[in-house]
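Student: Once you scroll down, you'll see the structures, which are given as structure tokens.
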Structure 1
Amino acid sequence: MANLRSLAKDTAIYGLSSIIGRFLNYLLVPLYTYVIDASSGGYGIVTNLYAYTALLLVILTYGMETTLFRYANKSGEDPNKVYSTILRSVTTTSLFFIALVFIFLKPISGALGYPDHPYYLLAMAITVAIDAFQCIPFAYLRYQKRPMKFAALKLLFIGMNILLNLLYFVILPKTGANPLGIYDNGISVGYVFYINLFCTASITLFFSKELKGFKHGFDWPLMKRMLGYSWPILILGIAGILNQTASQIVFPFVYKGSDAQAQLGIYGACIKIAMIMSMITQAFRYAYEPFVFGSAKEKDSKETYAKAMKYFIIFTLLAFLCVMGYMNMLKFIIGEGYREGLRVVPIVMAAEIMMGIYFNLSFWYKLTDQTLWGAFFSGAGCLVLFAVNFLFIPGSSYMACAWAGVAGYGTAMLLSYFVGQKKYPICYPLGEIAVYIIVAACLFAGIQYCNAHLSALPSILANTALILVFCALIVKKDLPLKSILRHSH
């Protein structure tokens, strides 16, 4: 129980920075969707290129975050040598990537459909390379259990990003001011990428203490062992991120209409509302990964993992109901021209819950050094996702993207569970979890009815009552007040 309390505390800190950061970052969604007209396809460009960025980040870190936790906690290994070796390796590959993109910039930009905007791609490439490099010191902060600095740097990045976006998309265009010649109206959407590059590079300045890790040298035999562990994680990561971003990447190539970027922009804007689920799963992941590797030797570790799974599902279901219950308010996050796509939100959120469950299930093969299984599961899910996208995008537009996520994550989740129960059995409380899922499904149906048949205020009040029903179930079954009061005394 003490371990669970520690996990909850770290998740709260990581979660607070993630949720506050994402909430502040949400300010950019109304900014972009109110400033950039939906029919122009400008936000579609942002959605498309950031999908490539997410994929490249996984490739450029090649599983080294998880590998750092595994080998730094492994008996017989020097944590400082592990960190230094990984830091030097990722730095070298990131610099090599920037050089390649610079050399082949024009053919790459032409192949991706942006021959007129090569510098968007160059800015994106440099940004993702710096991001990959920063992932290692950020992971080291998590290994050292220093969530406060981790959270502070994440929030600092978000703060700078928002202020500069307000400056370049609101203040300078409205006032017509151009101090020192820093604004060019013709760049438009390009400022999204240039601002991100500036903010990402600035954060590196705050890693002076962590970058002293370079001094511990590079151990090639150790690196070979770590690469043997990490390459299946890389395959797993590529397949996993493709499950999140493949739809945004392939959409312009598969969709038959002339408004592909506009349709993609609508989808990209609406899934931002669904990303509250991504915040929760990301916060949980930041705390859960070092927690799992650190507690693997304890006798009751499997029981702890089972309980963590149940609580994760409970609170993601609660988040799902809250988002859907207050959709009549949340819809104003995006501009009116984008709101026709709001029907994808519950589907994308369901897919995110499945992704979180799959992440929870993934530790059996990470703890047993059988990471090749993870590559297989994610690869199978990715193939399903691609199949759904290619088959249904031409006829169903971005709705196919939403359902493809459910199909892909659902496949990976089920495969991981059934194989895991044979290889590393954990007694998950399936009956208790099923009760919560059934109740949440019934309440969701009620929320959808209220949203469709009641005006804004009555629907919000009715939905609040339905959400409180779910909260009451949590209190009754898993957070009994009598027990809490007894322990407090």
Structure 2
Amino acid sequence: MNQHHHPLEIQFEGFLQSAGLVRRGDSVALAVSGGIDSMSMLHLFAELAPRWDLKLVVAHVNHQLRGDESIGDEAFVQTSAESLKIPFVLERVDTLGYAHTAHISKQEAARELRYEFFERVRRQHSADSVATAHQADDNAETVLLNALRGTGIRGLAGIPIRREPGKIIRPLISARRKEIEQYAREREIAFRLDSSNESLEYRRNYLRREVIPLLESSGEFDFVPSLNRLSRLMRQLDELLTAEVRQILSGVLIQDEQGKLSLDITRLRSKPEYLQEGIVLEVLRKLGAEIDSEKVLRVLELCERTTGSQLQLSKDLHVFRDRERLNFVRPHEEPPMRQEVALGNSYAFPDFRFSLSLPIPPPPTLGAATGVEFVDAGKLGDHLLVRSWQDGDWFMPLGMNSRKKISDFFVDEKISLLQKRRIPILESNGDIVWICGKRLDERFKVTDRTRSVVRLEFGSTIFSH
């Protein structure tokens, strides 16, 4: 390391000290992607480590979204860490597969997987914190982006200097992009370019490459310092509001005997908007959820939707509307249901009962009780199966002559994600006969040509209110 400290090194050390982000003797996990910001952060910490007695570990996640480029990033960061004699930890994640399974965007999936990995590394290496390389320009872009989305005070507060859960710290948040670029140039720090940063398909890139340069070209706006000052003021205001929210939370938040949390929608909506946002934020904090302004807005929008509407906040946290409550739940993974069945038998499942009669003559009327259907016995095949819903399932709803995806049917029926995973489906030779308790398939209905019928009965209490 050079004996003479660079201005950014002096600023970096002073900020760590004044903000209390890192103490002498700490262990810090460094989130390094290979880009100019994170590589500069790596070298800043490496320069500081001997004087502060810091223990460092480099954490790199390969999202496997850019093929050979991602492999190149991975190899580059590993080589860089080894050259600095810093332990290196790698994880490759199936971002696209997770996004599909969790029904979230590619960007959301990458973010969740990334921060889960960072927290695992922190715990495994007994690190005091995980440092990410967000800088002042990133923060300004976040504030502008959130303002355009219409988020409230928390959104305008931008990227927090530190964040729980996960003990995330942002030691470069006070540094400008141009300062980091100058540092990398003068210290001859190698870095990788991310081709996805060139795509204007992403809103942040569009702001960064088109909107912000246009604003700055007029010379009338000191753009980044102004938005960072706004961010700082909003962060202070957010802290005051958090204290106010904690005083009124007990009148809005409901906790049952099992510890599950719900919000009373009527009481929530009686509060000013800034307090509504604060209340939702506080609930997400209590649940240890990854917090961002977009999620808060989406939760509040759920208050205007109908019973059964739901929102997946992460892979293990859902919120759904049940009459005048917003229920926050953590669904436990259950193995898919799959049971071969035969005519003339009854079956007891953990959450429901199901029975099929032997073929009988058609009854005078088909107006049966709830949970009972009659189907044309001659149309049933030899292989009958009761199973869980699967992505891609379709049927022909009774009264229609066209296909409909069962996922779309569930949406129309306002059936929450939690419920639809547990609604059984009767299948005959690969064709869906009945979404049990919900809708029969047109192809198996009883007609005036039907000679015999099978009586189907489904009984469950898991969806009753």
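Student: Starting from the value 23.1: which structure in 1, 2 was mean count of other Cβ atoms within 10 Å over residues 241-248 calculated from?
Tutor: It traces back to 1.
Student: Next up: If distance in nm of label points 7 Å out along Cα→Cβ at positions 89 and 377 is computed to be 2.3, which of 1, 2 is the source?
Tutor: Considering all the candidates, the number was obtained from 1.
Student: Now for a different question. Figure out for me which of the structures 1, 2 the number -11500 belongs to, where helix-only ellipticity at 222 nm (-39500 (n - 2.57) for each DSSP H run of 4 or more, over all residues; to 500) was derived from the coordinates.
Tutor: Going label by label, the one that fits is 2.
Student: Where is distance in nm of label points 7 Å out along Cα→Cβ at positions 169 and 193 largest, in which of 1, 2?
Tutor: Structure 2 comes out on top.
Student: I have 26.0 for Kirkwood radius over Cα pairs in Å, calculated from one of the structures 1, 2. Which structure is it?
Tutor: 2
Student: Here is a further query. Have a look at 1, 2 and say which one yields 11 for relative contact order in percent (Cα under 8 Å, 6 or more apart), as calculated.
Tutor: Source structure for this number: 2.
Student: From 1, 2, which structure was mean count of other Cβ atoms within 10 Å over residues 65-72 = 23.8 calculated on?
Tutor: That value comes from structure 1.
Read-outs throughout are calculated quantities, based only on the coordinates presented, and are distinct from any laboratory measurement. In this text, all values refer to a predicted model and were calculated from it rather than measured experimentally. Cβ atoms are built from the backbone, for glycine too; each structure is taken alone.
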